[in-house]
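Following this line, the structures themselves.
Just so it is clear, none of the values below were taken in a lab; they were calculated from the coordinates. Quick caveat: nothing in here was measured; it's all calculated off a predicted structure. Cβ atoms are built from the backbone, for glycine too; each structure is taken alone.
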Structure I
Amino acid sequence: MSASRGRFIAFEGGEGAGKSTQARLLAEALRARGLGVVVTREPGGTPGAEAIRNLLLAPPGEGWPPQAEALLFAAARADHVTHLIRPALARGDWVICDRFVDSSRAYQGGAGGLGDAAITALHAFGSDGLRPDRVILLEGDEAALAERLAARGAEIDAIEGRPAEYHRAVAAAFRGLAERDPAGFARIEAIGAPTDVHALILAEISDLLA
């Protein structure tokens with residue numbers, strides 16, 4: 001694109017919300033407009049961050065204590081931001097990321113009990129506090145999301161497999177983040193036909209395309 005800096009969109013939400021599907025649909029729509037698009041994910045996106053992803057989602061031994069988990073996510077994100085996200089934005093590309101720092105705020109900070117200040121401090125140190133231009137928060141009924149996740153038939157990782165109470169706390173934390181930053185978040189009903197959800201998302205980012 002011709003602008004000096006690209007746009008950064010992050011998809012957030014609980015398990016089964018359809019983030020990867022909607023990220024793909026948005027990328028296709030933006031490319032059809034002639035825009036350069038990079039689709040990535042967290043944790044991951046770069047060789048270093050993908051190595052940390054394996055440690056997080058299939059942890060050794062009894063798993064990581066909350067503080068270590070938060071540090072690992074922050075380390076993966078720092079590598080991701082330095083080696084992929086910032087260079088892509090500097091080229092003028094759009095970056096679409098399946099999860100970013102608000103997942104850490106909701107999972108480790110909220111449901112994990114570490115608090116938002118600790119997570120945002122790690123992000124300020126590791127990634128200079130980079131924020132998306134818009135966060136797309138995909139929300140839906142707990143039972144419907146759980147049914148969708150089960151229908152996927154994929155192996156459940158260490159975080160997906162946590163108790164329902166934990167995932168309820170994650171959803172509540174995401175709601176709180178969105179309510180406190182209505183300009184930065186677009187809350188989208190995720191239960192529905194993917195094309196319908198996609199249309200809602202396009203409407204919510206129309207100002208960034210102007």
Structure II
Amino acid sequence: MLFAKNTRVYLASRSPRRRELLRQIGVAFEYLPLRERLPRGPDVDESVLPGESPEVYVRRVSLAKANTGWSLVAERGLAKLPVLAADTTVCLGDTIYGKPTDTVDAARILAKLSGTVHKVLTAVTLRFERNMETALSVSTVRFRALSEDDIRRYVDTGEPMDKAGAYGIQGLAAVFIEELQGSYTGVMGLPLYETAELLTRFSATGVR
């Protein structure tokens with residue numbers, strides 16, 4: 001499907017990968033970054049709740065980002081456009097691996113994923129006024145066994161630091177991946193099929 005030139009959204013994300021992917025499918029967007037760090041603290045608490053499954057977690061955070069983005073539109077008196085938000089997490093069983101806190105944590109996560117088959121979940125949410133929908137992309141990734149040297153060299157590049165699971169499929173970590181079942185763009189952080197479906201449904205209701 002191709003989108004009309006007047007298809008525009010607010011992107012409630014700091015991710016350069018998501019910006020790149022939206023441009024790829026010809027969707028115009030306004031950048032609406034959410035605060036992630038101190039001193040004022042994050043706009044959305046991404047802590048995992050006790051007993052929360054990866055599927056429930058990633059949907060909840062994506063919804064929270066979309067709601068926060070819509071609140072910012074209202075607070076700032078911005079033109080009303082749909083708010084697009086997404087959240088990505090990596091899980092091994094029920095254990096969730098988000099963005100590493102530092103290089104030691106990045107190395108720990110990569111050692112856990114080494115030689116495993118793990119899942120990458122990305123939830124994408126679109127909100128306009130009271131209308132809000134979420135779609136979930138689930139992909140399975142097989143990592144080859146990583147040596148300590150592999151991990152050290154990769155962590156030293158700095159690439160793992162802002163990525164769920166401490167790796168980026170579109171970067172140097174591509175050489176770690178033996179097999180992918182699912183959505184390449186979902187693993188990158190914005191599943192384009194699901195995103196396009198949401199945008200098409202919203203467009204059908206007259207929302208631009």
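Overview of values
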{"item": "Read-out helix-only ellipticity at 222 nm (-39500 (n - 2.57) for each DSSP H run of 4 or more, over all residues; to 500), computed value -10000, structure in I, II", "result": "II"}
{"item": "Test item: mean count of other Cβ atoms within 10 Å over residues 44-51 calculated as 18.0, pick one of I, II", "result": "I"}
{"item": "Parent structure of the calculated result 21, given that relative contact order in percent (Cα under 8 Å, 6 or more apart) is the read-out and I, II the choices", "result": "II"}
{"item": "Which of I, II yields 11.1 [mean projected area of the Cα convex hull in nm², calculated]", "result": "I"}
{"item": "For distance in nm of label points 7 Å out along Cα→Cβ at positions 60 and 188 computed as 3.0, the structure of I, II it came from", "result": "II"}
{"item": "Structure with the greatest value (metric Rg/Rh (Cα atoms, Kirkwood Rh), for residues 84-139 alone, set I, II)", "result": "II"}
{"item": "Read-out mean count of other Cβ atoms within 10 Å over residues 12-19, computed value 18.8, structure in I, II", "result": "II"}
